[in-house]
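Alright, structures below, take your time with them.
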Structure I
Amino acid sequence: MSQSFHSLAQLAQSVLETRGTNAKIKLAAEYFRNLDDEQDLRLAAQFLGEGAFSDVSGKRASVGHRTIALQAAEFCEIDYDMVFKPSRTAIGSASETIQKLFENLPEAKAKWSAGNLTLQQIADIYEELYITSGRDAKQQILQNAWSKMTPLETKFFIRIMGGGSLRIGFETKSVVNAISKAFKKDLESVRYAHMITGSLGDTAVLAKNGNLHKATFELFHPLSFMLASPIESRAVENLEQYIAEEKFDGMRCQAHIEGQKIELYSRDLNQITTSFPEILDFFKERNLPEVVFDGEICVFKENTILPFQLLQKRMGVKKPSKKLLSQYPVLFIAYDLLYLDGKPLFEDSLLKRREKLEEIADTYNLPVTSQMEIGSQEDVEELFQRALAHGNEGLMLKLKNSTYEYGQRRKSWLKVKKPSGSLDTVIMYAHAGSGKRGGKYSDFTLGISVKDDERYEEEFIPIGKAYGGYSNDELDEINKRIKKITLERFGPTLLLKPEIMVELEFEDIQINKRTKAGYTLRLPRFKAIRWDLATKDADTLKDVERMFQQKLDEEREAQGRNPSFVWE
């Protein structure tokens, strides 16, 4: 008999309530081990770690938050604006709100009953939502589904439908660990199978059947990207073991190519193929063999890589206009080779992969990064300054004998960067942490001043979120202070009286029209808690706008004499 969805929801709730990563993994491992049916195992791993659909499927349920909320209000026979929205604000989570309303309102309790839906039936509902268009039709599907679920099932049905994290402190890495533990398989073998199949469900079934060695890579599903660590966090004993490349001011991309078929994937493994038609045309003209490149998409004009802010105008645009293509032309610059002529190259050293990459680049006239030998800190500093003159972000140092460490952030790739800038901000909200920081408020929303800005009525508006850069002692002190300045509580979030000032360091300022400021900060972190400053010292939105424009206006050195990439 197929496994019930209720048992998966109970597992998810137990994992949520369990402290400690190892204990959470143990719970999931026991659950996986007791699943006899392969399809149940496949779906359970998928639902816990990927969502309604496998990452490699390219599918999404495409049900908006408002559609879900409106249907929940109708199901409960309550007013959306007067009852549901305040309830959600107080609890801090829409799915948690729906669970509590379904559990407690007589009107809702009369409409649901435990239907003992199976995992496969849940998968069928997600498929129906995927192929259905129109809010009314999707809401009818939700109405029918929720009537056959308990409130606990409904909560996790909604979270799984959203894809990605279930917010139970159990991410993809933990699911992989649970699969390894459940079937007593080597963790690295499970990780490798997941990386090349792209599917947690397929990986779980391979592990159960002792077939991890049969996992095969196929073109046109994205691989987990190798990641870089800041050089400050990793001691480097021998720089001669590394090769240097300039770190571009662009967008990480993986290109899968087989002749005239090309697909592009972003760092979060989403397909972005239609957003960059000139890259498709470029590769199609060359009629390449089966190949997978790791590289960067950059706006490139007049022999110069232009600021990332200009690339943002192309990102998310599925069908760019001729004007957009003309104003912000892009180029794909390769710096790694992951697959060639039917053979994965993950286990080859960087030098071997590079040798093959250069052969292909020479044969098919492709742009690839320039590499520079280094032997001392002085070499690094000289190349770093050259990269900044080019307008690039800094340097990448890559260990010559390293394999492609998919999805890992270790010592093999190191990034040498300097912060784009810093702002004096005020803590507006504090959010409860998880894992080792459980029980403390460790995630913070920082704001800038708009009190003298005629466009706003507030004194402060958010500019970014940060959850690092402070010491444990500083975090303890912040938690003591926020007890005295809490104005309101929204579930795991506290609204604070604006008092605590933070110098916030960041790597870039990005346009974000969905925010009140119109901008967000890239990779913000605490540089210093400024107990010496008052809120009148906070930087303003106009300061942010000035810094953004200054970055756009910076002169960039043409890359002719010392190019950051090679393209004949």
Structure II
Amino acid sequence: MQKRWRISEPLSGEQIQQKENIVEHIKCPEMIAEMLIRKGLIDIEEIKKFFQPDLINMHDPFLYKDMKRATERIILAIEKKELITIYGDYDVDGTTSSALLYLGLKKIGASIDYYIPHRMIDGYGLSLSGVDILKENGTELIISVDCGINAIDEIEQINDLGMDIIVTDHHNPKEELPNAYAIINPKIKDCGYPYDMLAGVGVAYKLLVAVYSQLAINTDELIDKYIDLVALGTIADIVPLTDENRIIASLGLDRLVKKQNIGLNALIKLAGLSQKELNSADIVFGIAPRINAAGRMGSAMRAVELMVSVDEEESDELAQIIERENSLRQQIDQRTFQEACDIIEKKYKNMDETPIIVVSSDDWHPGVIGIVASKLVEKYYRPSIMITFKEGVGSGSGRSITGFNLFDALVSVEGYLETFGGHKYAAGLQILVEYVDLLENELKKYVKNHTTDDQFVPPLNIDTKLELFEINENLLEWLEKFAPFGPGNMRPTFLTENVTVVGFPYNVGKNHLKLKVIKDGCELDLIGFNLGDYLPFLKKGLNVDITYSLEFNIWQGRTSIQGKLKDLRISDQDKWDY
């Protein structure tokens, strides 16, 4: 798919002086200083904090206006031996949150249980049936994690049944808030907390830290023991890896490398990742899909069981079940994606005149439509909603494109929806079958009124130009200091113009392009994932402009520098935006 190349503007005169100051003080390459300036990092002390994430820079959890009330209620429940049940969502964020609070509160003597709704039976978030089960089990205090902020009716039922609920969540709230005992959510207006991009597990973590602090228990041990779970949920939920999330991800990945959580260690082994230093990509593409598969194909309770397990044999058995579920999920994904593409090709004759994709079926598995919706966005670059029906009620999952707020779009059509919730770029919904066409028509109007034509061409943001002779191990080692990479802190993308194709490019794996380029006597090996369609247009000696990131490639014990190709163009054929 054609991309819109957008290269950052050159540094100003003042920024050039700042770059020289950074180089002088931290002894880094000029390119690294430029990257720091583009991130808004100019102060030397702030730069040192960025390169050395430390828990000392975390915010006080009691800045949340309801935090003291929440912790006092939890401590009272512990003292009175009341049954506390953690009610979590069924994705990685929700299951890691549940495991975190279960382990952390159990350690200080809480009578504790957890409950994860079944996707096929209960649907998303707090459910009336789930609430009844908790009451029957003797629960007196519920703590929701990664859900609950819009569960108005369900929380009224909880109150009517004589239970209390503390809501911890990070999803966007609607105008009316539920009547919960306490609400901990950084996205609520006037919540008092300075950072609003925590994942659900990050919010749950702040609650646990606050409880330990209130009880004067050393939180350093808590941080060291459970930060791997917090990092796993944070990275998997694709929240920006900035501020507190960067600290959590960095320290948690270090803990994951030590592999001291028996259950996660079993899963890491099955994913083939036990012999390497784990990075954020390993979480997103290796570990998270497997944990999500438990909730998509069966019961997410199994994922929590794995994370809280202290028995190696039990952990191995659970990990193997989850691995089988993930394999089944992949097969269903592929079939569903092909069916959705077939529907789209028949339904939408001109994609240029299609502002949003809405497709539905009676046969799709509700556990995979979110993944497939993401693939549709990747292929067609349109906001996409997939809906699967059961007995006239549709469960839908939507994904969006850069710069378009899908949650706000659903707010504008909530009259057609039974329920909905989510984020700017990902949302879930329920709808009656008779309203689907009306929903699509209204969403088309909304998208047209809230987008520009440029937004339907995927942007490729380029940080700066780079010459091949500037690439060396020292530069790569400095670039790695920016890790962990993810939203808000992506691996830098470079542009090199007028390089020459060396030898004969070829395809590997599933449509991945391999080629080598040269300029000024310096060569660079490149791999372009899913760029195999470019192969017929490439030949030895062709001059091209390339956009790419850089990383160390370790193969058979040998380390080399490799470029990960993002896009290429024949030199001088097209230019890019500034």
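Every read-out reported here was derived from the displayed coordinates using simple, explicitly stated rules and does not represent laboratory data. Predicted, not measured: the structure shown is a model, and the values here were computed from it. Cβ atoms are built from the backbone, for glycine too; each structure is taken alone.
Among I, II, considering only distance in nm of label points 7 Å out along Cα→Cβ at positions 277 and 477, which has the greatest calculated value? Walk me through the intermediate numbers first.
On the way: I: 5.7; II: 1.1.
Answer by largest value of distance in nm of label points 7 Å out along Cα→Cβ at positions 277 and 477: I.
If we compute mean count of other Cβ atoms within 10 Å over residues 125-132 for structures I, II, which one ends up with the highest value?
Numbers: I: 16.6; II: 19.4.
Of structures I, II, the maximum of mean count of other Cβ atoms within 10 Å over residues 125-132 occurs in II.
Hey, mean count of other Cβ atoms within 10 Å over residues 181-188 derived from one of I, II reads 22.2; which structure?
Values: I: 15.4; II: 22.2.
Only structure II yields this read-out.
Thinking only about mean count of other Cβ atoms within 10 Å over residues 205-212, which of I, II has the largest value?
II
The value 1.1 for distance in nm of label points 7 Å out along Cα→Cβ at positions 101 and 229 was derived from one model only; which of I, II is it?
Values: I: 4.7; II: 1.1.
Structure of origin is II.
The value 22.2 for mean count of other Cβ atoms within 10 Å over residues 189-196 was derived from one model only; which of I, II is it? Let's see the in-between values first.
On the way: I: 22.2; II: 12.9.
The read-out was computed on structure I.
Starting from the value 13.9: which structure in I, II was mean count of other Cβ atoms within 10 Å over residues 53-60 calculated from?
Working: I: 17.8; II: 13.9.
Checking each candidate, the match is II.
Tell me which of I, II gives 16.2 when you compute mean count of other Cβ atoms within 10 Å over residues 389-396.
Working: I: 21.0; II: 16.2.
Among I, II, the structure yielding 16.2 for mean count of other Cβ atoms within 10 Å over residues 389-396 is II.
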